Structure formats: C-alpha cells, structure tokens
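What follows is calculated from the coordinates using simple rules that are stated; it is not laboratory data. Bear in mind the structure is a predicted one, so any value in this text is a computation, not a measurement. Cβ atoms are built from the backbone, for glycine too; each structure is taken alone.
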Structure P
Amino acid sequence: MEHRGDAGRDSLEPDCGTGELRDRVAEFVRRRVMPCEPVLDAGGPAAAAALRRLREGAKEAGLWALPLPVELGGQGLPLARYARIAEAEGASDHGPAALGSAPLLDVTMLWNHGGDRVRELYPKRLTAGELRACYAMTEPGTPGTDPFLTATRAEEQADGGWRVSGRKWFTSGAAEADVVTVLARTDGEDGDRSGLSLLLVPTGSPGFRVVRELPVFGAAGQWEIEFDRVAVPADHLIGGRGRALAVAGERLQLGRTLRCLRWLGQAQRAFDLMCERAGCRTGSRGPLADHQLVQQHVFEALLALRTTRPLVHEAADRIAAGRDAHVEVGLAKVAAARMLQQVADAAIQVHGAAGLGPDTPLPALFRTGRAARILDGPDELHVTSVARRVLRAYGAQGK
C-alpha cells in the first residue's frame, strides 16, 4: 500500500485547520481513489459507476467541492487555503473529479462571465456533479501557442444566435461532456489580434460530433471534436463579443496553477514510492538505500520538489490576492512539469523493471510529467513569455 511521507515537504505548511482538512483529503485519495485507478483509467460503464461511488463517499465525508462557491453548492474554500489541499487531492489524476473540484475553472468562468441564462442553467449543476463541461481551444493544423490563427468560425444569425463550424482537438473529457466552451472567430480575418469570442455549446446540439479519441502515450481522456454549423443561442456567448482572450487568460492562469499544485502531489507520490523501494529492496550487496547512486536519485528528487513548491505557491498566492502573476505562473508551470518528469523518472530507475510495468503508478506519473511539458503551453512558450516580460521591465527602467 502506498504511504505518503513527509520527507518531500518543506516549511510551507498551512495553518492547523487547513492541515487537518488536507490530511483528510489525502487519506480519502489514498484509501478510496487510488485503489480505483485501474478501473477509472479504463473508462466505460465500470469507470462511471466507480466515480459515482467515490463522489457519494466524498459528499458523505464532507469533502465535496471544497473550492467551489457556497452559493452554488460548494464549500467556498478560498484559493489561498485550497492551494495547500490541492496537492493532496491531485496525487491521483482522478482526485479532483472524485472530490468535486474538477469543474472549478468552468464554474468560475461561467459564473463570472456568463449571462443570466448561462448562470441559471449550468454552474449549480456543474458543482453538484450533474453536468460535465470541457474547454476547446486547440485545433489540428494550427499552432496551439497562437490563438490568433484560430480557424473555427461563428457566424451571427438574424435572431442574434450563432452557427459554429470548425474542429478542435486535445479537448479533455469531451466525450462525456454536456457542454463545451469553444474559442471561435466571430469577426475579422485569420491572424487578426481581435475578433475572437467564447461560446458555450451544448454537446447534444445537432452538428456536434466526437471525431475520435487521442490517446496520450496510451492514456485516454483527450478527444478531437467537430462543429458543423452548430446552433448556439445568443445568450450563450461568454464574456462578450471579442473578449475571448481576456477571459481565457484569466482561466489559464488559474488552471495552470492548479495543475502545478496537482503535479506537486503526484511528484510527492513518486518520491514516496522511490524511498520506500530503496528502503525495502535488498540485493546481494545490501539494501538499495545504501547505494550512493540511489542516494543521489533521492537527493536530486528532493531538491527538485523543495525548490519547485515555493514557486508554485507564490503563483497561487498572487492569483488569490488579485495580483498580476504572469511571470510567477510561467515559472511555476515549467518548473513543476520538469520536476514531475524528473522525480517520476528517478523513481522508475530505483524500481528497475518493476517501475515500467502495471504494478505501480509510476509509468502514469512519468507520462503525465512528459505530457505536461507540451500540453497547456509548451515549455518554450512559457520560457519566452516570462523572459520577454522581465526584459521589458528592465527596458522600461532604463528609459
């Protein structure tokens, strides 16, 4: 059984109340969610039934929808406190869905930027787990780092509604989603730096189609979808016409930070497994823990964890305080993705052949770390963006 130790932790500890809640979340994820991972990973009816049971258990335990607004059925935990819990929740990829925090980004976006009709129909049901949402931005054949080249179009109709046409891919959870927020061009030409809007599309609408699944290193959950003149009501425009990038930027900063927090939890899980393996595995030359090269793996992994965690929490704290966090989020995203890949790789090395097989979560953790360096913005995008912002600041000081 996996045990989550404290060796990977540093002095960034929460207050007592948050610490107790984090321990309860960690226990739920370790004892309830992780044993179900093989079934949940496989998908299908068995996975849906397992997820329903986990959600019922989370509600009974008082752990449901911790960061969602109280008025929508959540528990209203502020981001500054939730950040200390998100690591424990995210130690399993299925933790956020099982505990009801997965729709946080969609609920926040729809509640803050949706009209009356959208706010009436969706946020409460998303918070309750009755509906699922997804977010479609990236397109085949179009650089995901350049949204101005978005090819998906939305044509305004006489009644004020829209007809959406185009394709999106690497859309997480699209096959199970009830609604999808889609980035589309409503004005201007390809490449224009304005004219992009967000529209909320019910997936049961005629013309919406799931094209195919896109496994990432063999893992399910990503999809390619198509819109063939899908009708969207006028009141399902999110954030106003032409305001997509402002709304998306707000969403992306919070989303990337949440993912970084969850990657910390997954790296801690890999670190714990590595240390346990080193301590209990004995060969003809004694325990692995006595080997200097194994000790180096442990040291380097611990160093990566300890140096990355403050970066991630700095980003979370700035967002929670309503301050600009572009630099902090960029640093955290690159550091956390690299760190997860590094720690998972070291844990696999210490496990040997066992680390490559199906008996540990290490292959999945390594896969998540490697994919994280591309999905949600490749390393190169964040490196360039952060460097430009920093250099601009120095240029402004020199004038």
Structure Q
Amino acid sequence: MAENPAYPVGLRLTGRKVVVLGGGQVAQRRLPALIAAGADILLVSPEATPSVEAMADAGEITWERRPYATGDLADAWYALIATSDTEANTAASAEAETHRVWCVRSDDADQATAWTPATGHSEGVTVAVLTTDARGRDPRHTAAIRDAVVEGLRDGTLVAPHHRTRTAGVALVGGGPGDPDLITVRGRRLLAEADVVIADRLGPRDLLAELPPHVEVIDAAKIPYGRFMAQEAINNALIEHAKQGKAVVRLKGGDPYVFGRGMEELHALAEAGIPCTVVPGISSSISVPGAAGIPVTHRGVAHEFTVVSGHVAPDDERSLVDWPSLAKLTGTLVILMGVDKIGKIAETLVAHGKPADTPVALVQEGTTAAQRRVDATLATVGETVVREDVKPPAVIVIGAVVGVGPQTSA
C-alpha cells in the first residue's frame, strides 16, 4: 500500500497506444475520455457492452474479441485493466510493471501504478480530484469535490481572475422563463464574467443580485433614447460598452430569438464590427406550460404545437399571423405577449371554426414564486382575464392539452 501521495500529472495520449482490458461498465465509463484524448485504443475482451461495441463499430477503438494474452501491453503507453478475471488482471498488472507502462487496475487500486481521478470540465479547464493515498479512497467523496468545483466554475459562483487581456464583445444570453435556476450553465458563467449587463424586464432578476459589485447593471427599459427608438438605443449601448473593451452581456428573457429581437441586435453588432456570442435560453413557450402541468404535446391528444405572438390584434393591419389557418389546427396553440388581446384572439379563432369550449390556460409569472394559473375556454377567456386580473407576463395555452395534467386553476 502506498505511503506517499500520488503525483498528479496530465497525460498527452494523442496517437499513442492505450490498451484497455475488459469491455464492461468500467471500460464504458472510461473509454470516452480516452477517445477524446486522441489515444490509439486497443480493446482486448471477449465481450463488450452495447455502448462499447458501438464505439468499435464507429471506428473509435480497435476491438480484439479475445481474453488478455501476455505481450498485449508491450508497446502501450497506458493501460486500463478492468476484466472480471482476477488472475488475468494480476498477470496484466505484472506485465505493465515489467514494461514500465502506467496502468489503472479497477479491481485492486493498491496493485495499480496509476489512479484515475474524478474529472470534470468547464470552458477549457479540466478539474481532477485524487485522494492522498489508497487507504482513504472514497470515489463518492472525490466525485463530490469534483462536482462542487465544476459546478462553481460553470454557474459562476467560483470565479478565478482572468490574468489575460479580455476581448471586447457582447453575449446575447437567453435567461430563461424567470426562475434563476433555469438559465443555462454557459449563460450563468458569462454573467459572472461580465463587466456590463444590460437586462430586460423579463429576464431572471434574481441573478442580478448575485453579480459582483463592480458589474454595471443597466435596465434596458430605462435607457434614455431621445430621438432614437428604444431598440436603437439598446443597440447603441451594447456597441458603446463593447468598444470600451468591456465584456457585455445582454440578458434577455426566454430565448434571444423567440420574440426577443436578438437578431436585430446581432445585426447591429455585426455592422459595428463587434464580436457576438449567442447563448440560447429556455423558451417560456414550452417551459412555462410545463411548469404549470401542461405538456404542449401529448400522445393521442396533440401531435404539434404552434407558437405565435399576440402583441398585435388579429384585425390589426400589422399582424403577420394567419389566424384563420390556426383555427383549423388540431394541435396546441401557445400565445406569448397576448394577455390584453386574448379576447379578440379568442373571438377570431371561434369565428373561423375553433370550438368555443376549447380549453384555455393562462400562466402568469411562470416558473417564479408568483406563478399563477387561470383556466377558461375560448368562450370565456376574455371576461376571465378581466375578472381574475391576469397581468403580463403570461403564457396562454389553447387546446386539449390544457386538461391533460392536474388542474391548478386560481
């Protein structure tokens, strides 16, 4: 048993021979990382799991369907010994020692010359955690430490200073439907690294309170725009701060490209020569109904769903929505930004053939602590919105799926 701690090192295995003995669950877990490292992998095993076999079929590894034989490790740089045959493992371990091949042994860590750390990755950084010696090896403990560090790097709660010149640019980040836990890992990390955050009213506001004190937070709704339209003012603010060499995050609700004017901002940044990263977000059109117990599709009920903007009434000449065609669909209709127009929308759908008793659900402040669901039908939704004082933001779901899940009406 080793008395000294293991010496940590990163192996560069690109193009170098690695031998894996055994095609079971251990190999299945370890092979993807070896493949990603570019190793020339030889698998020696009479059998393999379907996942390991698929790697061989794809040409990612070479599989020799036989038991271990003396000499298999002669030209290897690294070996993973993971068969169910203890005698074979012992013999292979001895061969590795003879040929000075670093080897991991899954059945007896004390007899191995290398240990596999619990590893994780985050934006170009590999986190590897090893115990100090074999006596206290606890995979759950090392995995828990690994997970805590990686999660901290990913969600921005653990941020190391960047000792390099930062590239000016903008990230259009979809913040999700409102719950701060529903922003993507990448979006949260970019927020943690930002110098300036220009936030929409519908973005996850709780995340702003977690930002470091030096971060400048700008409410997009309060940008003075004078002779400019509000969107032009936002575009100009993004460009101005990026040109000052700052890392700018444009935090938007939902997804930047789902009624979020993300492409308009991307075009403006491109014309100004500002690099831009787009980080997709969880759209409220799917997540908010789901949070309220409504699946937008369900077997035998709805085979499709359609998402439309309701900010323009059906009889408005600016409307681009083909409401008569929507009335004929049998699937789910999801309407965003339509609370104040839902009465007119319902009348139009019914006038073009949608049954008046079609279920409707309005989910206000979805995924947040203030979430509220109000149910109605196309015939009653106009008066229900007024009576129940439903306010934006709210997602409106029309269709039979409204009645599939548990009812939680206000």
Next on the checklist: One of P, Q was used to compute distance in nm of label points 7 Å out along Cα→Cβ at positions 27 and 363, and the result was 3.3. Which label is that?
Outcome noted: P
Next on the checklist: Using distance in nm of label points 7 Å out along Cα→Cβ at positions 51 and 235 for the comparison, can you identify which of P, Q gives the largest number?
Outcome noted: Q
Item to check | Entry that produces -8500 once helix-only ellipticity at 222 nm (-39500 (n - 2.57) for each DSSP H run of 4 or more, over all residues; to 500) is calculated, selected from P, Q | outcome: Q
Next on the checklist: If distance in nm of label points 7 Å out along Cα→Cβ at positions 75 and 259 computes to 2.6, which of P, Q did it come from?
Outcome noted: P
Next on the checklist: Matching task: 22, 36, 32, 10, 0 is the computed value of P(r) over Cα pairs in 20 Å bins from 0, in percent. Pick the structure from P, Q.
Outcome noted: Q
Checklist entry - Which structure, out of P, Q, was mean count of other Cβ atoms within 10 Å over residues 99-106 calculated from, if the result is 25.0? => result P
Next on the checklist: As an exercise: FRET efficiency 1/(1 + (r/R0)^6) of positions 283 and 355 (r between Cβ atoms, R0 = 30 Å, to 0.05), calculated from one structure in P, Q, equals 0.65. Which structure is it?
Outcome noted: Q
Checklist outcome for this item: relative contact order in percent (Cα under 8 Å, 6 or more apart), calculated, reads 14; among P, Q the input was structure P
Checklist outcome for this item: Comparing P, Q on distance in nm of label points 7 Å out along Cα→Cβ at positions 19 and 379, the highest sits with Q
